[in-house]
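What follows is a set of structures to go through.
No value in this document is a laboratory result; all are computed from the given coordinates. The structure presented is a predicted model; accordingly, all values stated were derived computationally and were not measured. Cβ atoms are built from the backbone, for glycine too; each structure is taken alone.
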Structure 1
Amino acid sequence: MKQADTKKITTDFFKLLESLNDKQWELKVNKEWSVKNVVAHLVGWEYESSYQLAISWEKKKKPWFLETDDYYTFNRVSLNRFGKLPPQELLAEWKKWQQTLEEEIKDIGEGKLRAQPELFSWVFDEGSDNHYLHHYKQIQKILINQSTK
C-alpha cells in the first residue's frame with residue numbers, strides 16, 4: 001500500500017467519523033471499546049508517534065512501541081488522556097497530532113526516513129497491516145450491523 005492510499009483511508013475515515021451521531025460514537029466495536037474508544041486509541045498512537053519520531057531519529061533506534069508486546073498500559077493511558085473528549089474535539093486532537101507528525105517527517109526528510117525502513121517503516125503505516133484501515137473496517141462493520149437491526 002502506498003502513502004497516498006493511507007492518506008485516502010484517513011480522509012475517508014474522518015468523513016465517516018464526522019457523520020456519526022452521538023449514539024453511533026458509543027456503539028461497541030468489541031467487548032471493551034466503543035467507536036469513541038477506538039478513535040481515542042488512534043489519537044494516542046498519533047500523539048506518541050509524533051514524539052517518538054524525533055527520539056528514534058536521533059538515537060537511530062526503534063521506538064519503544066515496536067519493542068514490546070504489551071500495549072495494555074499504553075492503551076489505558078490513551079483512553080484516559082483522550083477518551084473523555086467530545087467527538088468533535090477528539091477528531092480535532094487527532095488532526096492536530098497527525099499534522100505534528102507530518103511536520104516531524106518534513107523536518108527530518110521523508111527520503112531519509114524511507115532510506116531506513118528497518119527503523120522507520122512504522123512512520124508511514126503502509127502495507128497490508130495498515131493500522132487505520134484495520135480500525136476503519138471495524139467501525140464500518142459495526143455501523144453496517146447496527147443499520148441492519
Structure 2
Amino acid sequence: MSRKVLGIACYVVAGFFVYMGSLLAFINEPPASLKFILLGAVCVPGLISLLVGLTLSRFKNWKRDIGVVLVAGAGSAAFVALTMVCLLMSPVFREMLSQRVPDYFFHDFVTGVSCILFFSGAGVVLIMASKRSPSNTPSYPDASH
C-alpha cells in the first residue's frame with residue numbers, strides 16, 4: 001500500500017516537471033541552445049522521479065503510467081498557456097503587465113506549443129500502445145497439454 005502511494009507521489013512530481021518544462025519553453029529571452037539546456041535540466045529531476053515511481057510499481061503497466069504523466073503534465077501546461085493567451089489579449093492586463101514583467105515573459109509560442117504537442121503526443125502514443133500490449137491480457141495455461 002505504501003509503495004503505491006509513494007509511487008503515485010513520484011508520478012505527480014514527474015508530471016510537475018513536465019508541466020514546468022512545457023511552460024519554460026514559452027520564455028523568449030535565452031538563446032536557443034541555452035534554452036534547450038535549461039529544459040533538459042528541468043527534465044532530469046522529473047525523469048529521476050518517474051524512474052523511482054516506475055521502480056516502486058515494479059514497471060507494471062509502465063507505458064500507461066508514463067503516458068498518463070506526460071499527458072497530465074502537458075495538459076496542465078496547455079491550460080495555463082491558454083489562460084495566459086487569453087489574459088494577454090486584454091489591453092488592461094497587458095498595460096499592467098508591461099510595468100512589472102519584462103518582454104521575454106511569454107512570447108516564444110512556437111517552442112512552447114511544440115513542447116506541449118510533443119509531450120502530449122508521446123503520452124497518447126504510449127497510452128494507446130499499452131492498450132494493445134499483450135501483457136495487459138491475462139494468460140491462461142493451455143488446456144491441451
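Overview of results
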quantity: Distance in nm of label points 7 Å out along Cα→Cβ at positions 81 and 113 derived as 1.7 - corresponding label from 1, 2; calculated: 1
quantity: Parent structure of the calculated result -22000, given that helix-only ellipticity at 222 nm (-39500 (n - 2.57) for each DSSP H run of 4 or more, over all residues; to 500) is the read-out and 1, 2 the choices; calculated: 1
